[in-house]
Every structure is written in structure tokens, then in C-alpha cells.
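Below you'll find a set of structures to go through.
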Structure 1
Amino acid sequence: MTSLLLATPGCAGDFDDNAEVRAFIDEMVQQHQFSREQLADLFAHARKREDILEAIARPAEKTKPWYEYRKIFLTPERISGGVEFWQENAAILQRAAKQFEVDPAIIVAIIGVETRYGKHTGSYRVIDALSTLAFAYPPRAKFFRSELEQFLILTREEDVDVREVKGSYAGAMGYGQFIPSSYRNYAVDFSGDGKRNLWNDLEDIIGSVANYFHRHGWKAGEPVGAKVTAGQGAKNIQASENLKPGKTTAGEFAAKGLKTTPKLPAGEAVALLELEQPDGPEYWLTGNNFYVITRYNRSPLYAMAVFQLSEAIRDAYQQTQR
């Protein structure tokens, strides 16, 4: 386990005498042949972060209405940054878009929303973040314990220093903020150098985001969503409980008096999304590709921010190509 052997011990931590940690170490030794001594030393130097527990209790997706959430991401700086990122990486984006059949504007927007195009990839040691959430955050302890398992396996596979890797407060890493299980399952070696590097290798970063969308069912050329104007005769608009499109089509909504801009194909299966604006609700019909964005982050606010940012970046980028 090279990454542990080469690691330099940090300051004393909070998990060296924890029954749940000991049980976790037992599992890692038995199931994945890790060194008990190295894992014990690793957790002896891991830190419980109170600021992480505070942050996860108040995510913006759950505490802000759409009209405030949107302002975080739909900014001139993030749009111009997306154009610059696209210009600098046009060849890679074109290759990824072709190979994985994914809209390049969506790839750029994801990276823009997640890390401002790599400028803010996270300052928390991932071992601290995942240990804190696995052993000190009961509401999602099972999930983060699994991610901690995946993280340790990942650092061994990719020969990464487990004590030095940094990411978000939830343990997400790199330009695209992949959690460990997503990193292991969807990251690709798009540069062909034998490693999957989501921190420094822009080919791997772009290719991995594209692969994530491809694997989750992105359909090239299909619409993401369209804003609804409730026409005369539209009654009792009720948002869909599930953003995964079902049997209801855009044509059926149109027959009830709902019109969209742009107009969606009549046969397009859609869901109805409600967003909060200062003067009342705003409605969108969203398709399969919108649902795919929610596989990256389940919040519909996040997905709409990515979609609208991608459209703004595309428009600005196309103007530079004329």
C-alpha cells in the first residue's frame, strides 16, 4: 500500500480509539487486504472537523430559493470563465463530445459550477472529511462509510498519497468533484498515460465528466428543458414528484394549455418542475437530459443552474467564433 507507506504523519486526530473505526479497519483488512497497522496509524492522525458537520447541515440546495441560488452560478465571471475554459480546451472538448456523445457546453458548465474551472477544488483533507462524516454524522454514516472504503481503495489503485488528497467538505475531488465511488466507476484515462488524474490532467478531467453523463444516459441532440407559459385554459398546474420523465409528453401538457419556449417535440416525455421566484412560481418542462444532470447532483436547483449556465456559455462562446 504505497500511498500509506509514503505518507507523512500529521497532527494527532480523533479516531484512534473509536469502536466503529476499529470495526471498519477489520473489514478493510479482511475484505481488501489492507495493512491493519497502517490503517490504525492513518486514523490516529485523522481529524474530526466540526466545520464539516456544520456545512453539511446547511447545503445551499436546501436552504435557498431558486431566485437566490441562481445568482451564485449565473454570473458574468462564471460565464466568461466558461468561454475561456472552452477556448483553451476546445480540442479535448470536441474529442470528448464526439466519443461520449455529450454536449460540450454541459461539460464546461459542470466544471464551472463545481470548481470555477479548477480554481476551487477543495481545501479539506479527504481522509478528515470522510472520517468525520462516516463516524460522526449518523444521518448519512452508512453512505460516507462506503465512500471512505472506496477512497482508500482508490488511493491504492491510483498510487495517491491518502493523507495529502484534498477535496470538498463531503469528500468530492478534482475539477469535477467526483466522490470516491464515482471516481472509481466513471473516471477515465482520456490522456492515455496510465492514470486517471482528476486534479491536473485536463484530458482525464473532461473525458471523465463526459463519460459520467454518457453512462447515466445522456442523449445527444435531445432537449434538456423549456420554460412554461401557462396558456389560457391551463388549470391546476402541479409539479411532478419525480423528475424522471414518465409517460406524460410535452404534447399532452400542451393540450392542457401549457406552452413552452422553445417549443418541445410533442412526443417528448417530460416532467413538470416548479421553481420559486420572488413574484410566484416558475414552471419548466424537463426531459431525460435534465434528469441525467440530477444524477450528478440530485438537486433540481443544481441541475437548472448547470443547464442555464451551459446555455449562457454556449451563446457567449459562439459569438467568439464568428
Structure 2
Amino acid sequence: MTLDRPAALLSVAAGALVLVLWPLAAGSYGLDLVVKIMIYAIAALSLELLVGRTGLVCFGQAALFGLGAYATVLLAPSGAPASLLWLAPAAVAVAAAYALFMGALSLRTRGVYFIMVTLAFAQMAYYLVHDTPLGGGSDGIYLDLRPRLAIGDTILLDLDQPLAMYYFVLGCLAAVFALLALVGRSPFGHALAGVRINEQRMRAAGFATYPYKLAAFVLSGAIAGLAGVLFAVKDGFVNPEMLSWHFSGSVLLMVILGGIGHLRGAVLGAFALVLLQEFFKDDAIFGAWAKHWLLGLGFAIIVSVALLPRGLIGAGALLTQRVRRRAEGS
């Protein structure tokens, strides 16, 4: 993604402004919904780093997301709120460590084999928490008290407050977005782009591509782990379904729906997918058909991909191109 174009900068600034002002107009449901979407957007950004920047289609993102969430609950002490200063980095480190282990082995494969190996690693993590007492089995486990940021007796950030939680998640989303934008403009990001375009040529130019891909994989895992931390803190509950392959598929859909290769697309895709789900689940609109919401969602995704091959982020350019063609034809 390039932010050099004024239109791109303007769209990012406009989106950030809308999110900052959203609590002024939203009720409790709207606030909670956008918090959930922003957490998913962070997960989508983590996958965009692999798919859009490095050309690695990973199906193990759910494991990294879920391990970050489980680590948050398991590491938090019972009876007293934990400090965010150590809990969040520790949980992110757990996800990053698993990403290092997963990437070190899976990156030795390519194409569909890479996809299948990452899926296998995700399923390993899923069964670890589902079939053992470590993660509470299929029932999951609860977070007794939300962590907070405090110095002595002075509480700087209390995540029990909805507004504090909202702006904390928004801050994390902005930080991840800015970090990945800087990575994309750095020599490391340019090397990843070279790997995506032609890895064999990069090797011929003297680049050892494996360390670059592994570093990207670990960074992606850490960001996905951060999304898991935020999700666990938000809901106060985790269960094995967070690590299922369905979640990996949903995150990949967000990236595709928004537009592969654009950070803005990953965020837009997260909002689009979740809002489409909420729309088709609405009993007031669809009545009894709302229980078949997956049919409507699937049809909407098919239509979107067919009409917008570059994703939602390319809708403006496609519309402008068609208007120019009509103007030239007339």
C-alpha cells in the first residue's frame, strides 16, 4: 500500500476521524460492534502482511489469534486485575513464539502445501485447547478481571469502561496500521515485495529469502496475537472455536473482500464482512429467513468478488475507469 497519493491519505484520515467521533453517535450496541470489528481488522492486517505483502496464503492465523487470547486468560492472576504492561506483551510473545515454530517448518514448503501445513499447525493448537484441561476443554475459560494500566494506586486506563476499551482498541488499530505502513516503505518491506513478485529472482540477486519470510511470519503472528489479547479482554471469555479453521477463512475473506495488497483494504474488508453478517442476521429485515443468513452472505461475497476483482478498495478506480470509457465512447 502506498500512502503517497492524496486520495489515499484523505481516505485514511476520513476513516480515522469517523472512528474517533463514532462514540458520540453510537449506543452501547454500536460501540461494542465497532470494537469487535476493529479487533478483526487488526487480525486482517496481520494476514495482509503475509498475503498482500509477501505472497504467502496462510491458513493458520486462527491459531495465533486464539493463542494470544488464551495466553491472556491463563496468565492473568485470579482475584486481582493484571497490569497491561506485562500481560499484553507476554500474551503477544506466546503467539509470536508459536508463529516462529510454525513458520520455521511451514516456510520450507510452497503453494498449496504451505497452506495445508499452516492449517495443520492451526488444528494442532485447536485440539490442544479443546481436548486438554489446559484450555478448559470445549467449554472454554473466563477472564476473572479485565487488566488495567495503573501506576501505584492511580488508574491510568480502566478497560471496564466502554469508552476506555473503545479508544484503547482504536489506538492499537492505528498503531498496527502505522507500523505496517512503515514496514511497507522500509528496505525490509521492499524485500518482501520482491519475494512476492519473483522469489527466484531475489535469490539470484543474492537475497536469502527464507529469513525475510520468517521475520514477516513472526511479525504477523505477533499482530494476530495482539488481536487475540484484545478479544479476550473485550469478551472476558475464550473458547476453542477461536482457533478453528473457520476463523482463518473469515480473516482471509476480509483481506480478499477489501482488496489484497492494501492495508486500507484489510480494514475495509473487516468492516464490510462483519456488517454484512449483521445485516443478513437481522430478523427485522429478513424475518424467518434470517436463520439462513449464510446463504445471503455467500451470495453477497460472490457478487462483490465478481464485480470488484480488486476488492472494495478498487471500487472508486473501477467506477472512474467506466465513466471515462463511456465519455470517450460518446
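Coordinate-derived values only; no laboratory data. None of these values were measured; they are calculated from a predicted model. Cβ atoms are built from the backbone, for glycine too; each structure is taken alone.
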The value -15500 for helix-only ellipticity at 222 nm (-39500 (n - 2.57) for each DSSP H run of 4 or more, over all residues; to 500) was derived from one model only; which of 1, 2 is it? 1
As an exercise: mean count of other Cβ atoms within 10 Å over residues 104-111, calculated from one structure in 1, 2, equals 14.2. Which structure is it? 2
With FRET efficiency 1/(1 + (r/R0)^6) of positions 240 and 288 (r between Cβ atoms, R0 = 30 Å, to 0.05) computed per structure, which member of 1, 2 shows the largest figure? 1
When 1, 2 are compared on distance in nm of label points 7 Å out along Cα→Cβ at positions 88 and 120, the highest value belongs to 2
A value of 19 was derived for relative contact order in percent (Cα under 8 Å, 6 or more apart); which structure in 1, 2 was it taken from? 1
Re FRET efficiency 1/(1 + (r/R0)^6) of positions 168 and 208 (r between Cβ atoms, R0 = 41 Å, to 0.05): value 1.00 computed from one entry in 1, 2; matching entry is structure 1
Determine which structure produced the value 1.00 for FRET efficiency 1/(1 + (r/R0)^6) of positions 40 and 272 (r between Cβ atoms, R0 = 25 Å, to 0.05), calculated from the coordinates; the candidates are 1, 2. 2
To which of 1, 2 does the computed value 31.1 (mean count of other Cβ atoms within 10 Å over residues 64-71) belong? 2
Could you figure out which one of 1, 2 the value 2.6 for distance in nm of label points 7 Å out along Cα→Cβ at positions 176 and 304 was computed from? 1
